[in-house]
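Structures given as structure tokens follow.
Every number in this text was worked out from the coordinates using simple rules, so none of it is lab data. As the structure is a prediction and not an experimental result, all values here were calculated from the model. Cβ atoms are built from the backbone, for glycine too; each structure is taken alone.
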Structure P
Amino acid sequence: MNASSKSPKKAFTLIELLVVIGIIAILAAFLLPALNRAKNKAQRVACQSNLRQLGLSWGMYYGDNNGLLVESYPVNNPNQWVQGDVKLGTPDCVNLNNIINGKLYSYNPNVNLYRCPADKNNYNGKPAARSFSMNSFMGGRSSPEAPQTAVPGTANAYMPFFAKDSQLRLPSTLWVLIDEDERSINDGFFVPDPPNTVSGQSSIWYDFPADSGYRHNYTFALNFADGHSEVWRFLDRRSPLVRVNRTEQSGNIDLTRLGRASSLLK
């Protein structure tokens, strides 16, 4: 048989190519949500792990200091657990020295532990140094400017702050560190709103936790005083509407749950 008698190779027609492309697009549409879920889960696990490591440092600190808890009050306080302001998009938000100069850094000298991998806070494309804040009820207040009453002032029925580990009567129910939203975070002092003793409900998001789809699908991590960490999902339909600090949402179950885990009644 000579070469001229061989059958010519058949090429794809335009219609066949379009069918193949369409099938690939359909498969990608099915796969992308699964990949996004896997990414969210991986970031959530990493965020929770970072908080757990910082929680261990928090425990080692009071172990080395006769039970004194590291301080959280931020104003003119060299004894704060972390320094600086990481307000969204400000130059100082990327300053790693604010981490290094904090009281917990020496217990685990790794700046990467202080942020959530899903946090989009940045300055000129450089990621913010910190995503986490500490419960305003945790730690004594040695700064001359620090109030010796509860912050917020509406929580005067509660312990104003815990200065020593021996005061933490129910450590497994009290959170210490939280994954804070980049639109809320500034200093390392997270102000919750413990429930009103009459209504049993909280009213104001003074600060608010990570609250967006890209921050591991509307969940946020917390570390507790007994060393364990948890991931909480928002349950109140109003929670994703929070965009700025001091947002009032009276009776929000997420706000009340967080406030209830922040302090103890006197």
Structure Q
Amino acid sequence: MNYKKLKRKLRKIRSARTFQELKVQYDSLYNIKLKEKDDIIGIQKAGRLAIAILKSVEEHIAPGITTNDINSIVEEITTQHNARSAPLNYHGFPKSVCTSVNEVICHGIPDDTILRDGDIVNVDVTPILDGYYADTSMTFFVGSPGNEARKIVTVSRECLRRGVLAVKPGNRIGDIGYAIQSYAEAQGCSVVREYVGHGVGFDFHESPQVPHYGKRGDGIPLVPGMVFTIEPMINLGKPNLHVLADRWTAVTDDGSLSAQFEQTVLVTETGCEILTPFD
């Protein structure tokens, strides 16, 4: 790390006296687009739709349905609200939602795969409503989960909670990753490195990247107006992965279960606000 360059950046940030000055500086220094009040309202609306979609999916999760059925539910509700699904045709992704089952870490493509009793499935949705994006995901139990499924889902959810609690002005992106990594590894689980959280709101993926591992005090300082996702992907076994021949589906090398929860968060003057709120 070039500490002289970092110190110069920090001096510029501290010299900003207004939000507009800070907005210009973060755009210039980090390519981060800070959000204003109207933008936040727009992302909140998209976030409420995202949660409504996930709740509807949850009502239908049961042994016997296919991941294509989940895709159909997502498409129907998204269209009913005059919105669009960001994943559809994104760099060639063929469906409106990512459905990641058991050892699939992320980017699972809906197909005729039948969900069976004891499976876990992550459903990742990103609606675009009135030009604004909100990104969220949850991992669901299918039928009656076993002990390993319960453990990885519980740990993953707690990792998200701890990551969100690290979001406040004055902290840095590394503080988020540290909170997640230290907890996950203490539980005997591992954190995926290859996929990270990201800025969101004006586009599907914006700056900054938000790793789910790291050191306290490292990384970009958090300031009000930043909007990004925290989406830790936690493996029951080792963190190693590979991508299948479809060039999207990432799976654990050792076949262990993987779970993920994701929320879109806003840095506020005093802490953070979740723009895709679920319990």
Structure R
Amino acid sequence: MSENLNKPLYTRIQEYIAELILSGKLKPESKIQSEREFSEDLGVSRMTVRKALTELVNEGLLERKHGSGTYVAKPKMTYESVEMVNYIQAMQLRNIATATQLLEFSEMVTSRRLSEILEIEIGAPLYHLVLLHFANRVPVILERGFFPCTCCPKMEDWDLEKTATIDLLTNVYGIKLGRISQSVEAVAATDLVAQQLRVDEGFPLLMLSRLIFSRDTEKPVVFSQDFLRSDYARIHTDINIEGITSQERTDAPRKEDV
């Protein structure tokens, strides 16, 4: 354990256990020692050990399972925000075995809400597609898509389990994609989504809402809401700081003005 006495004791224990995890000495999904065992081995109080373990749980390196103990958390897959448009390609580039299951395919009429989002008339025909994506045989992403039938005629003729929807739009229907608008929020799994992703109801998920526009018409060609298991995925975004700051701004308050 680190001998840096300037740090609180629980912090040194936290860093010691983190090093065991990051070095691979403690394997993912393996059960770690109990608080009492750590306390005895390290010669510290259980309260100190508990605080260190709690910090590691908050950092996502450990996870507690009720009635079972504390385990090393599964490593999460980090996706760049631009990669979220084509999950299958992103996973394959990481040499992850992928598979897709078609859960639902139907034709429906456009509701008021969807007509506003997709900029089409209420009652216009839509294809509704629900896909379950697997990574190394684990269901990790539930994809729900709404496609105007005029953009994707006879969509039912294609093998939707073998072709990514983004490839279907570009390679099959020849749509030149333009702007893509995405937003991410934390949600809890409803009963249906939990069943489909094989998690408990209320399980924390990331919901990614996406609207893809045609470059030629500047109209939306698909609206999707995708649910990602938060224990398997995180999203990374790079930001150009020049776009949100300026050396020329002079409206920042001075100390004497506050």
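Could you tell me which structure in P, Q, R was used to calculate mean count of other Cβ atoms within 10 Å over residues 117-124 as 21.4?
Structure Q accounts for this read-out.
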Re percent of Cα pairs over 29 Å apart: value 49 computed from one entry in P, Q, R; matching entry is structure R
